[in-house]
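Structures for review follow.
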Structure P
């Protein structure tokens, strides 16, 4: 909306013209217009209180391509500031206390008003994760998943929590206003009620039922869409999100790039970047980036998720009928739950786990990533640690997430680490492998199963789990080291040693954490929270800058961790690398990576086995089965993923062969 426009009072001739067009006002002296005002474009409109109107000489374009003239038609306008070339038409009750910016379009709206002192959803306390309260997160427009994670989960640091709450409440006061705002080029059509809601630039709100006490963040380069029959109370919906098809939201945050609809309902829940939520329901859910739930029968309750995929009928229970719904569940990044899986909280699952069946007992496998969990007939959890390391799904997940980032624009508040293998997951694998080894050495051979955090593991699988983990550990460490050396292999041994040296700014810690999808060393987290408590980080802007700094330091911190882990496991200091060690590293990397790719290909080829062909060739002869299957599913040799993995295997062999040739001629 243009600032400092030259507004003036209406002339008597203009007032007369307006009145002949069905317009009226409690006091025409309180209606002001910009020079160039066209009375012909205001019809059947009543003005109440101070109203300013920009000139209307152009047209308004809709997202469907229909062009309509700007102006005000069939409306009751009270205490509003209306910009240039705005179209307002067919308002059922009134529009009151709104600033409407240039080129906005508002049509067929029942009621649109702002109450004095509104904060537009900011300041709403969401009882997330623990339905009974105690982990409330305060909503505000600049909320990030990292801010929410610390505020929700780190109640053991009361001074940090106090400061974060202050940051949030200070921000809330900056948006408190007696005026709502409709951003430039926003399109609002066929909406029942909009009360105490700010709607951002270029937002599209079509056929929503009711929006009360909220904010729709939107920009020209990241427009937000609110669609049909949406009901939302006490909410913030972030840029480039899409909420439609009868979604019902109460006390809910919808992050950037999220998609939500098909009668999905959410209460006291947070959904951060690129989540998808359809059909089912969520209550007190902390949905970190890329949480996906698509099915009608799925209930997510009192859980912490990220990079999560909920199977049809996934369900949890957050109370044991004693002290109420006070229990929480935490699933590590990348976890999947199968159809009709059930868990009794409190449960914890390690990163990239799979959970199948109905679990009636609680368990904690958070230190055992890539683990397969399956419920026995008696409801107890049976696990195979590390099994998911070699599955097709895990490999595909690591590749798909970065390509499915729907966030638009330059302002991406949630910081996301996409790595499947990282100091977080590999560190857990190292610890898990050591724990399994101890159990193997100390468990009597007469014992069939071992209890591991409330889950059961068959004794022979203690050794199998170690093998899985060792494969993952070796792949990660050797691939990272190989890549660093390969980049400078045309130089001297001194160049290689320089490339393998620690960065002076690196921060080393053996333990790493996942803060709402951002992976960092525990030491970085501790220093961050110390800075919040000391006042060195004194506001939201400083906090976001520090989180970005930690993110930009990830690679150097990761390398410091890799060197230390390699020295611990292989008893070799990379600072003292030799030509002989170069050869050994390359050969070891080729062996373990080749083994891994071969196992993944074998897992993928199961999709083309005879069992998978059941049901094909209907009504045909036996010879038609294979042809029908191939026509629908393709064949193994032409499958894009399998071809990609085989190409990767060929490239790997060529890359290592070149590496070994260069290493043999290294300049000492």
Structure Q
């Protein structure tokens, strides 16, 4: 990647395109590219040191004077042109302390020392083994069934493939992509930058900085094809139940295909990749069945639904609503939003913004630029705000903030709300939350507040009590005429693995072990009593303070593959996490959560179960997850190395 060749392995293209690309490139990123290409550390000193950016802004100018920016751009043009022409990279493998210093300069703020190894492990920064590479173990006794062909399932399949392990995938729909196939509502897209939402082993030429649904679906389809995963998938095949067979140390998995035919699959390894955001939740509202018009959850949006000149009700104001409302508000006759709880939203102007063609060329042809651009994003959208989650027991925030730093975020977000809503005191009163920032998922303002100000929009905060054939009635007695209802009411996220039943040792049902919604797993991945069973994106794995689900999935798979590869080398039939290891891990996890604002603030969120325990989010930083998942310790597992029985 750093050898002077074009990423395709062919001779690099000419450089006529380069000056135009450099003119619109990100200055802090160019500075890091300059350091590595030239070896000149003066680019890390004044007058070139960027100022700290504001919020999640990419800080393209670095806050530097125009004449300093000019020097950086000119020098970067010369250095990159030289690299394209064959000049070797001066620092292809910078030491970890230098990498941390470089990222600190690029961000305009100190990066903690423990991130040094994390930085060096990010794709494209150093000359090192490609992420996800593995020496095939080729143990013919190991085979796997993956349930689900969404992002988790595809990533697991590719890693198993690289390790020489046979696998198959059962996917209940007709295509890959998971959540990005089911969520087809207008405006749907990811609120993580595209460069962080691509697999480390499959970078992509995104059209938008924040990819839209169709781009994401196409990406996962392309990954499936490029890595020859599709041929291993049984589409429209639903998993009904899985039972552990202790004699043969295999799973008996009953599936049903598109024709209703049932069959049994008997894999050694069972990998659940069914995702977090399913099933969709629709509130039980009196009279809903009598509604005469279309009424759909955003995750079940019908193709071709025409909202033009219609009166539309959107129930809910979470992540999908914040994307849906700005996308349809100009087309509908009237839009009525029914809000239960106001949300905190970061100012954001990048959704649906296309990446300039020049920058797409720079991303494609200069991998080092892409690597540093991605690394800067990973700090902006990951652990940078983690300290804002910590509760200060001495802080008197009246329930509205948990620390001085958290209060600073609160004031910043309030200023954004008031600047967007102006003189609409009624909307400001309804839009400023009375709970701390980050206690619920922070959203990105994609035009939500501007939509609220429109003449054809009404914001209703009264409780819905009834739906009639053509209206919605609230607790105040007011009736709102509607033609279409869109439910943006979230998912049953706290009930992991709810689409099929799993029975482990002695026929114990996983749902019972979890007391329905009190889900726990070691590393979010393994459960005592359920050998050779792995739950990708399982309990307590979502980075609630920010970060990419793709990164978290890859970390889990790194750990899982470390365990599976040890199984292959040691010729083990089964591995089962020890109960004491699982219990200690989850006790420590709950203790870590007790110090964060997701507990004890009285805020209702999908992060928690009915008892108030946090079951979705991880209390740890991304760097902590990276450290903990680099390798599995086999001593934490009960293992079986007996001669295998019938293999089915």
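Rule-based calculations on the coordinates, nothing more; no lab input. Worth saying up front: this structure is predicted, and the values here are computed from it rather than measured. Cβ atoms are built from the backbone, for glycine too; each structure is taken alone.
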Inset, instruction - Work out relative contact order in percent (Cα under 8 Å, 6 or more apart) for each of structures P, Q, then name the structure with the largest result. - result: Q
Legend entry - Top of P, Q by mean count of other Cβ atoms within 10 Å over residues 39-46, largest first: P
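Could you figure out which one of P, Q the value 28.3 for Kirkwood radius over Cα pairs in Å was computed from?
Of the structures listed, the value fits P.
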Legend entry - Value 22.7, calculated as mean projected area of the Cα convex hull in nm², for residues 207-558 alone, assigned to which of P, Q: Q
